[in-house]
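Engineer: The data blocks that follow each hold one structure.
Rule-based calculations on the coordinates, nothing more; no lab input. Values in this document were obtained by computation on a predicted structure and should not be read as measured data. Cβ atoms are built from the backbone, for glycine too; each structure is taken alone.
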Structure 1
Amino acid sequence: MKRITKLAATSLISMAMALPVKATELVIGGKNFTEQQLLTEITSQYLSKNGYDIERKAGMGSSVLRKAQENGQIDLYWEYTGTSLLNYNKVKEKVPASEVYSRVKELDAKRGLVWLNASKANNTYALAMRRSDADDRGISTLTDLAKAVNTGGGLTLAVNAEFYARKDGLKPLQKAYDFKFPRSDIKRMDTGLTYTALKESQVDVALVFATDGRIPAFDFLVLKDDKNYFPEYAITPVVREEALKANPKLAEQMNKLSALIDNYHMSDLNARVDVQRQSIEQVASDFLEENGL
């Protein structure tokens, strides 16, 4: 009997050793615009190459995605520090740009969410002009813009409806810089159309997102926020604490990826999709290959 038991045990061990090791499963989420779709695909391809079994859940709404992560349905996605600060944690007081990351890291830790190393890409709101026009008018900062508006420069502005109405949007921005566009000179439109309107000289100033690939492609100048009105929107990988505990190497791997992303590279990647019409899958694959990942 003992001999049979030993043989059986030996057989079971051999069978177990012959079976392939199952990859760790991770659910990667993402929002429903180009930059987020790119980050989802880059992360999914990268972690797949590192032995993880990846399930993608791209194209989700911001609040839905956040709730899904809090509920354990999403393990990892890239979030913006300012979005967590204002939208999810409802922080109303003015937080210095240098402290936004540490504040959201602390607040979200209470929900079991870990903010890894922030990238150098800051996809904040910004106002932009055609570079040639800005140069001709001597405008490079929001203070310069305020002076031009206040002295009757006749400038027109394109913004989306959300920024026009939100409590940290256009009205408080104008208050902070002490200027005001006449209502008739403000054109409200969908976010994507602000870039086209500015490019085609339908307006003089437009609301943009700092890492959008159309900014360099259309030769726009982003006006410097010299009073630091806008909070930081640093793009950062956020992981459920349980997923990190189950995958000891994940933080190091994601921090390595995060260190490669800055405004220049993010804008370039966005432009490859939005301007050059390359596929998201191909752009993600090329990025990883270019960086030896």
Structure 2
Amino acid sequence: MLKENNALRPQIDQQIEDGFSVLTYDNKTNSAQAITRFVDASLIQFHFCFRGSALFYFNQRTYSLPLIDEHVLLLYNPQRALPMELDVTPNSQLVTVLISIKKFHSLFSQEADQISFLSDENVNKKYYKDHIITPAMAVVLSQILQHQPNALMSRLYLKGKVYELLSLYFNPTEATDITECPFLVDEQNVLKIRNAKKIILERMIQPPSLQELADEIGLSLKKLKEGFKQLYGSTVYQFLLEYKMDYARQLLGSGSHNVNEVAVQLGYSNSSHFIEAFKKKFGTTPKKYLLSVSS
């Protein structure tokens, strides 16, 4: 049986300043992982889902709110504490920014009248907002997720990136200078690479070759390879393999498919290749996994 650990710890848990923190989470396991953290009423929460999905729970799990792939949730309730309680799906990456209302006002004092939840009529109301992650925001999130927390000047680097992220959130049309990602400096390139991700997942049974994919999205092969690695942290086909293996685990876990059926659904003409890939990923064969979840 697969060993599960249902508590996900942050990779980065950095206090930028008093009342201002950034956390990153990367669920590399094969099961949903729980995050719990007390957050008092003075803090505004920004939850960026760079990859995958999560489900937030409120009021002792009587109400839930999804956070989907490439979206961000803004949560704020000045009337009561709003603890973080969520389940993060496998192969998901999140960046969370917690900032006090006092600190937030100091950053955006001149623009406060343009931010809806800071208006006089909303100042005492709870505020939940779902927003898509723009290409420029995606690049900054990628840089935060790939940052080494013990690196020299780590806190200063994260502070600059989080400031940039918040400015892009509230002014998404603002250009950003992405000197660390030369192949993603054009936001159109980011949109094209996101499209590449969509194409390979939709056609995972018969994915295009890298050259065919590059031609279809309108990028050079070099920019596709470099940009995909920068944005998603892996090669195109490694990303696809990770997705297929997690999908296989879900199909097997449902109990309605046998090993051969799952192999066919994933595009494997030879089930032995599927078995080998599954064992390499999860440390057990699909058949043993199927038996473990059905027993």
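Engineer: For distance in nm of label points 7 Å out along Cα→Cβ at positions 144 and 224, which of the structures 1, 2 scores highest?
Structural biologist: 2
Engineer: Let me ask something else about it. Of structures 1, 2, which gives 12.0, 35 when Rg and Dmax of the Cα atoms in Å, for residues 64-103 alone is computed from the coordinates?
Structural biologist: Considering all the candidates, the number was obtained from 2.
Engineer: On to the next question. State the single structure among 1, 2 that was used to calculate distance in nm of label points 7 Å out along Cα→Cβ at positions 24 and 208, giving 3.0.
Structural biologist: Computed on structure 2.
Engineer: A further question on this structure: Computing relative contact order in percent (Cα under 8 Å, 6 or more apart) gives 26 for which of 1, 2?
Structural biologist: The structure behind it is 1.
Engineer: Thinking of 1, 2, which structure, once Cα extents along the principal axes in Å, for residues 96-255 alone is computed, gives back 54, 43, 33?
Structural biologist: Only one of 1, 2 returns 54, 43, 33 for Cα extents along the principal axes in Å, for residues 96-255 alone, namely 2.
Engineer: So mean count of other Cβ atoms within 10 Å over residues 40-47, computed for just one structure, reads 22.9; which one of 1, 2 is that?
Structural biologist: 1
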